[in-house]
Structure I
Amino acid sequence: MSVNALFRNIIIESPVGVVILGRNGEIRFGNKIFKSLIPHVAELTGYDFKQIIHVADRERYVEDFGKLISGDIQSFSQDYRYENYNGKNEWLRFRVSSVQADSNANWYVAAFIEDITLQREYERRLKEEKGKAERSSQIKSDFLANMSHEIRTPIHTIIGMSELMADTSLDSEQQEYSQQIEYSADILLGLINDILDFSKIEAGKLSLEEIDFNLHKIAENAVDMIALEAHKRGLETAIFIESDVPAFLKSDPIRLRQIIVNLFNNAVKFTSEGSIQVRISLVDDFEDRVKIKISVIDTGIGIPE
């Protein structure tokens, strides 16, 4: 078998569609795979190739082919729709380049064609599912944000009324009950804020505040929120703030309190006996900022290093 015959057989049996075109876009040769894509075309030779391409993409193909013929480009790769013999629109990926056939400067256009209909359908479904997931996530985030705002209003009322009630003439037992109501409402408010934070994180809108606050008071309130549950379990609680720790700072007190409450609450969950302490110390003192270390120490099972 000659080399030319070998190459011809390779092209004919190629698993990729191969078609040779003339300068006017007419088909000169097509292999088996290409013929299987357009069985409705009885005679390939001389058939205008652009008629195979869907009318919606035909203008784009003519423009690309024109650039190739004029020498502006040496090759191009594009995806075009085509209408198969059942009248269904499918997708083909074309890789087209000019090929010099002999020393007489006769050249043709070689097109390598691959059916990517299944790939396109997969990409379409993937995009559709992604859109559904994003919409579902947005609906969930909007719901959480709206519900969080709706729930926080009555909680603030409970906290406010508890504070007013604490200023009235109550005996010591009633004062304790009033405080527990306020603490419980604070804990619930913290949970609602957590939910709201999750929705903000998903929406990419979470931000930190920069406001003045009393660090000592924030830390004490955070411990007080969980202290009742700790005492019910027979645990001792304490907070130690070193003397050089400044009381008044500017940062985000809500986030800071959330962190202390979460760490302290975890310590309560995993401590069966003994005590839980919160220690606050000054690490560095710069001109315009300070570095504070807050530690939660317990006698529970601990966490592996």
Structure II
Amino acid sequence: MGIVGLGGATFPSHVKLMVPDGRKVENLLINGVECEPYLTSDHRLMLERGKEMLIGIRILMIGLNVTKAFIGIESNKPDAIEHLQKLCKDFPGIEVVPLKVKYPQGGEKQLIKAVVNREVPSGKLPLEVGCVVNNVGTAFAVYEAVQKNKPLIDRVVTVTGKSLKKPSNLLVRIGTPVSSLIDFAGGLPDDTGKVINGGPMMGKALTSLEVPVVKGTSGILIMPEKESRRIPVVNCIRCARCISVCPMGLEPVLLAQLSENQMYEQAEKEKILDCIECGSCHFTCPAGRPLLDFLRLGKNKVGVIIRNRGKK
């Protein structure tokens, strides 16, 4: 049915359900955190399609042969927490876990630590600690696939921005041009600086509006010119802020320097692939260093090196 992780990574969902021999899944975690600023598509889905989502979770539980599922939701969504807690009374084994508002709690490793207090080792998958993580949108898509025989052909997309006339959450077909979504929301504001596919922290700026909505499109953010400008880049002052905020315990300044100097083998040794691209280092850097840009570049290059190594 073409179902993938709808939190942004778009990892094929059937692969997560195919547990290798000798491994056992103990907990199914459903990600309803949605920690990126501006994005509210998961929030609306939980409020408007809560029962169908819970049926999808039950189907996932049967597929994984687990008896316990947790829905992690940040406490800034009290209406969604209350709504799902009421619905869960009819679904034994499914529990809603209110979480502290803390970015980037929507990362699967951070969610596992917050909900079941287990740490996924470096370079390993959640399966290593007996967990499987799925997004709330994926659970709803599983319900539609199994109960309605409907492939993943549409998804909820947040179209938002401070200057937008009609910010909306829209259920749209995969392949719909981004320009159509913006037109529906009142058109492109005059003070637009950037149009971002995703949220302000992890999203990527679009160079054209004539691109389609894909399965990983959780939101379209229209940023005003003032807010979209980057501060001037100056020399790193060794303040270590990027290190203190990294949720993976990495040294972003070192990894960025290694990537900038094309020292990709060393970047691999320093565990650049553990980076979840949350953008916390980039956001907090007082020197305006493009840390996330270099981290993404380095991850891509290291990935190519590893794949080539496997071919030999």
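Quick check on the output: -17000 is helix-only ellipticity at 222 nm (-39500 (n - 2.57) for each DSSP H run of 4 or more, over all residues; to 500), derived from one of I, II. Which one produced it?
I
When mean count of other Cβ atoms within 10 Å over residues 30-37 is calculated, the result is 18.0; to which of the structures I, II does this value belong?
I
When you work out Rg/Rh (Cα atoms, Kirkwood Rh) for each of the structures I, II, which one comes out largest?
Details: I: 1.38; II: 0.97.
Once Rg/Rh (Cα atoms, Kirkwood Rh) is tallied for I, II, the winner is I.
If FRET efficiency 1/(1 + (r/R0)^6) of positions 198 and 286 (r between Cβ atoms, R0 = 35 Å, to 0.05) is computed to be 0.90, which of I, II is the source?
Of the structures listed, the value fits II.
Ranked on mean count of other Cβ atoms within 10 Å over residues 46-53, which label among I, II comes first with the largest value? If you can, show how the numbers build up before the last one.
Numbers: I: 16.6; II: 19.1.
Sorting by mean count of other Cβ atoms within 10 Å over residues 46-53 in descending order puts II first.
Can you tell which of I, II yields 17 when relative contact order in percent (Cα under 8 Å, 6 or more apart) is derived from it?
Details: I: 10; II: 17.
Computing relative contact order in percent (Cα under 8 Å, 6 or more apart) on every structure in I, II gives 17 only for II.
Identify the structure, out of I, II, from whose coordinates FRET efficiency 1/(1 + (r/R0)^6) of positions 190 and 270 (r between Cβ atoms, R0 = 41 Å, to 0.05) was calculated to give 1.00.
Comparing all candidates, it corresponds to I.
Coordinate-derived values only; no laboratory data. Every value quoted in this text rests on a predicted model; they were computed, and no experiment measured them. Cβ atoms are built from the backbone, for glycine too; each structure is taken alone.
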